[in-house]
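Presented below are the structures under discussion, each in the form of structure tokens.
Read the figures in this text as sums done on the coordinates, not as results from a lab. Keep in mind that this is a model prediction, so the values were computed, not measured. Cβ atoms are built from the backbone, for glycine too; each structure is taken alone.
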Structure I
Amino acid sequence: MKTTARTALVTGAGGGIGRAIAIRLAQEGCDVGIADLDRKGAEQTAALVRELGRKACIAVGDVSRRESIEPAIAGVVAELGPIEVLVNNAGILRTAKFIDVTEREWRSIMSVNLDGVFHCMQLVLPDMMARGSGCIVNMSSWTGKKGVPNHAAYSATKAAVIAMTQSVAAEVADRGIRINAICPGIIVDTQMRTDAEEMNKSQGLPDVETRARTTVPMRRAGLPTEVAGVVAFLISEDAAYMTGQAINITGGLWMN
């Protein structure tokens with residue numbers, strides 16, 4: 001990839017897709033700020049980034065609370081320099097029939113998946129605008145394009161992420177900043193997927209392997225590294241004329 005950025009911040013990078021993204025961006029030449037609530041996981045990711053010869057900075061913070069994530073981001077800037085790439089990957093998934101979703105669960109999902117993207121973009125955009133350059137990639141989902149049973153709260157946040165991505169992308173396009181979203185489908189080897197498996201099992205729903213085999217045209221689930229590859233493309237000069245897009249990574253599960 002033709003990547004000129006040298007400093008990236010990835011939220012939720014303590015494992016799973018976030019870790020894969022952090023590693024791939026390090027391979028592309030970026031120093032990486034690793035934001036996560038899980039310090040141990042963040043330290044493990046940081047060690048993998050450093051093995052690739054890049055700098056890593058751990059930022060322990062809660063994206064859903066500005067008073068928590070703001071000093072964490074400031075710490076990354078102080079150690080690594082201005083953030084040129086932001087990947088809003090942090091998120092949570094709770095599955096339940098809509099009628100059973102509690103207000104507490106609803107607020108929790110909204111605060112992490114949607115408020116977290118809002119906070120982080122607002123915190124990094126002023127500096128990007130002053131420099132006249134920057135790339136942001138927001139984590140949405142194929143369920144943000146098509147609501148599915150038992151995912152009402154999650155799907156609502158991911159649809160909102162797409163709308164916010166497109167709105168802000170249009171606002172800052174003339175300032176040299178590109179903002180895109182990615183929409184993964186069924187991805188394996190993530191803590192979110194593990195948690196979802198337990199919830200699905202308790203609700204009598206099929207497991208990941210069964211759903212991938214029966215619903216995905218490519219007949220398999222995706223890998224975190226495959227999501228990371230799309231992120232690497234979106235921040236590269238090869239995607240210089242792309243902004244406001246919501247890119248599917250679903251093996252054909254969803255094509256619009």
Structure II
Amino acid sequence: MKKLAKNLLARAGYDINRRPQPIYGDGDAFDRNLAVVRASTMLPEARLVSLNDQVVFCDRHGIEGAFVECGVWKGGAVGLMALAASEPKTRPLHLFDAFTDICEPDPAVDGAKAVEEASRIAAPVGRLKPMEGIYDSIGGHGTLEECRALIERTIGYPADRVHYHVGWFQDTVPQDAASIGPVAILRIDGDWYASTKVCLDHHFDKVVPGGFVIIDDYGTYEGCRKAVDEFLAQSGVAAFLHRVDNGCHYFVKA
């Protein structure tokens with residue numbers, strides 16, 4: 001009967017799925033960790049489950065390197081990585097963010113969806129200028145102090161292993177990427193073409209073989225997808241993009 005009901009609902013356009021569960025991690029541990037970070041991330045649960053699995057996989061298989069996130073909001077995704085990481089907690093965590101509202105998309109490359117969303121706040125022309133108030137409906141933009149409080153105090157990750165790179169990616173990434181060392185997980189959540197491109201240009205070479213490159217907005221914004229596709233083509237990287245959901249995709253560096 002359940003199968004019949006599901007088939008009938010599918011024909012009507014409804015997709016009934018079970019709640020996603022970790023493959024590599026413990027489901028109960030994930031639920032406990034999720035409760036700690038849920039209010040500090042906008043990510044759907046499927047993306048968090050996938051990220052949890054990637055962290056556990058790196059630890060189990062000895063994939064060395066830092067966990068790097070570009071676009072952290074209130075630190076929830078990095079917090080989940082910190083909680084999922086095995087003991088001792090020695091991996092460096094690198095958080096890149098302006099810790100203000102997101103900058104404007106560029107109408108020339110970022111697509112109609114990005115421009116339409118941004119136009120509710122201002123007429124976007126691609127400036128490195130915060131669109132003030134764009135996150136007000138979800139509690140405002142993240143702050144450096146909120147991230148510190150979550151990762152260092154609530155979670156208790158060693159403060160000397162947590163590094164904050166404050167500013168626009170176009171300024172901080174070219175300046176700081178070379179000093180980071182090997183990277184096991186690179187998570188890019190920059191939305192727009194320029195933000196995504198600068199992260200790939202400067203961080204990709206640091207990702208170790210077997211490491212993960214996660215593009216949060218690949219399926220959401222045209223500019224993000226364009227930046228990824230161009231980078232892979234120009235670099236000669238034959239990467240199979242795995243789908244987490246309609247927006248988020250990732251690949252494993254060969």
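Taking 7.2 as the value of mean projected area of the Cα convex hull in nm², for residues 25-112 alone derived from one of the structures shown (I, II), identify that structure.
The structure behind it is II.
Identify the structure, out of I, II, from whose coordinates helix-only ellipticity at 222 nm (-39500 (n - 2.57) for each DSSP H run of 4 or more, over all residues; to 500) was calculated to give -14500.
Working through the options, I get structure I.
Work out the source of 14.9 here, i.e. which of I, II gives that when mean projected area of the Cα convex hull in nm² is computed.
The correct label is II.
Have a look at I, II and say which one yields 2.5 for distance in nm of label points 7 Å out along Cα→Cβ at positions 41 and 185, as calculated.
Structure I accounts for this read-out.
When FRET efficiency 1/(1 + (r/R0)^6) of positions 169 and 225 (r between Cβ atoms, R0 = 25 Å, to 0.05) is computed for each of I, II, which one produces 0.90?
The correct label is II.
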